[in-house]
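The next part holds the structures, each set out as structure tokens.
The numbers here are math on the coordinates, done by the rules we state, and not lab data. Being a predicted model, the structure only gives us computed values, none of them experimental. Cβ atoms are built from the backbone, for glycine too; each structure is taken alone.
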Structure 1
Amino acid sequence: MSLVFWQNVISIHQSAFIKSLSAINPVTLVVERECSAARLKEGWKVPQMGNARIIIAPDDSKISELLADKESYHIFSGIDANPMVYAVFKQAAKNHCRIAVMLEPYKWLGITGLLRRLKYKYLRIRYEKYINVLFVTGYKGEECYIKSGFPKEKIYQWGYFTEHRHIHAKSIIEQTKPNIIFIGRLDVNKNILNLVKVIKTQTCLFNTFYIIGNGSLESRLLKIIEEEQQIKYVGAIPNENITDYLSRSDLLILPSLYDGWGAVVNEALMCGTRVLCSENCGASALLDNNERGGVFCFDEYNSDMKMQLRKWLEKGPITQKQRRNIINWTYDHISGDNAATYFNAVLTDPDKRIIPSWLNND
């Protein structure tokens, strides 16, 4: 089965999956541009994509050539999220190509959330009959698109999948108290300022809190933490260096108000680091509230975030055995091979309801 992916950029959050998929299928990845300036500033590098053929900024003749093959499956990242992808999606629908769509949940809260639901109702009415499969990230994604009227039988769970990296034992140092880490943009959506307020109430329970990232709230953050000896602002670093910080941390916190997935959760688990994230992160589907980590709900006073943070900090530093158990779980459940096998099985027989490995507790 030949597969053609249509995306805006070459993403590090797709590389593990596409590498594995291209080992068992002919894969073409078509992107509007190689990488965005914002992502490069955040420390991204353009990843290798295995055996996949890469096409950047195709002209009309190349697009028509790719869509002419009716035996190929065309997989779109979103429907109308990107101009090139949307234009090709409409052409593929007109040509009656086999189509799958990867969708993150839309922001569902408030009046804007209602408007987005109405938008996707319109897109569903217009295009649903042309779409064979929808791969949606997280439980919120499934909820959003069912509410928008997409048939449940076409919806399959999806996620993001990051590369496994070698963990150097020398970088894993056990402390008498746990280390905490946040990795992400310093903006309102990532909820960093509220997180720091909560963290400052728990200083007796942790050793060091690392903050990695940059963004619009950087100056406000620095002012809030300027006298906090236990809080270390690292700034933006290359993605390949994040492993070192995760490996010396016991708990990653991702308190996003909204996150279509949150691939840093995968990266933490692959280093054997526990995770505490908000229920609004798609990657909360990876957490079992047992060994790997937990999920908190939002409330007016951040009380559940505070309670859950205390609960996980009181467990103390993660042991080598616990860390190894989490790492082993990632190889068995959220590797590129796991994702590729599941993806291939769904497209081969969409009528067969398949449980993805990351939701299978066996």
Structure 2
Amino acid sequence: MSRTMFYRELTTREEGRLLKWGDAWERRLELASTYKIGNDRERLTAYLSGEAVFPTTLELDLTSQCTRSCPECPSSAATSYHALDLPFLDRLFGFLQGRTPGLLLTGGEPTVAPLFSDALRLARRRGFREIAVVTNGSQLDDPVVADALLQHVTTIRLSIYEWERGCSRWTDATLKRIERLRKRADRDSQLRIGVSALTSNHRLDRLAELAEMVRSAGAHWLYFHPLCTKWGLGSPELAEQDGVTAEILRLQAAAPPDFRIFFFPSRYQPSPLHFDSYHAAHFLLVIGADGRNYLGPEVKYQPEHVICDLRATPVEGFLRGEERQESIRSRRSLDYAPLGSRHRSLLYNDFIELLHQGDPAASAEWEKFSAQGFLFPYIL
């Protein structure tokens, strides 16, 4: 594959220069890590010094409606749906302009929102440097959706969660859509196409097969993350993952140069997590399609974890609101039911807590990874 297909400007604040996508690719930068929250050293250093900071990433649902009915998903279980409007987005984006560089659109299924393309256009106008979209891919053949992705989005992550035997019909259709989108991207866009898939030891023997299908369809990268159960009970935990990390490492080593395979190693490790404050809420701002700010992505649409309602609070003051700040300060790992999910925010919290305590090993890891950098550094 030609190097020109991978050129994309990425900013690394620490090095003070722009990296082309191909350079970042060849440096084997990671996609996901506990230490990604510290990639912006200035922001994290300010927070550790007690200063107020703006979030690195806004994770936002345009709609809670979806075209699929995945088990235990809040969108599937809901009896009614929420959706944001452009005036709300304009106020929010305007408040974060120049302060929050990353935007992650999730859902629900963001591409079914009538304002999807307008929201992306507005986000670029308001200065977001990186825009990522998590999608199930059902709308990729819609010309309006495809055009918006190709024009405005840095990367998409297609969720292929039901890829076991007997689920091939949906998977095959999604892979065909990836093929068609990749052809257009190679002609006139810098969009990077990724796929995410859930792992468990029951799926171990098919990881290699899935990786080859995804690569053949034209995706630039594949991200594996662990399947969790008991989401509906509010206390998710990892499904059995025996042998999964060894197989992913094998697939990484065997992948061709034009295709990368990623995973989040700390999510698969049994190490205990500890934090005395939900630090990540200062860096990853999670807002649902109902206009509410949730503590973290693992508790979205759970009323007890709403830390601010932007429908009832002026946007200009919500980040520093005392009730919101107290909600963040009071959440501790000791009594946090979703801890077993080992979600990325929980790992960020654990890492920042270690830095607060002056742990030398955590400081050394921060130095190493922040100097190395990450792909899509502003998408936490």
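Quick check: 11.4 is what I get for Kirkwood radius over Cα pairs in Å, for residues 148-187 alone, calculated from one of 1, 2. Which structure matches? Working through the options, I get structure 2.
Taking FRET efficiency 1/(1 + (r/R0)^6) of positions 252 and 292 (r between Cβ atoms, R0 = 25 Å, to 0.05) as the criterion, the top structure among 1, 2 is 1, with the largest value.
When Cα Rg over 2.2 N^0.38 Å is calculated for each of structures 1, 2, structure 1 comes out greatest. In this comparison of 1, 2, the computed figure 22 for relative contact order in percent (Cα under 8 Å, 6 or more apart) is attributed to 2.
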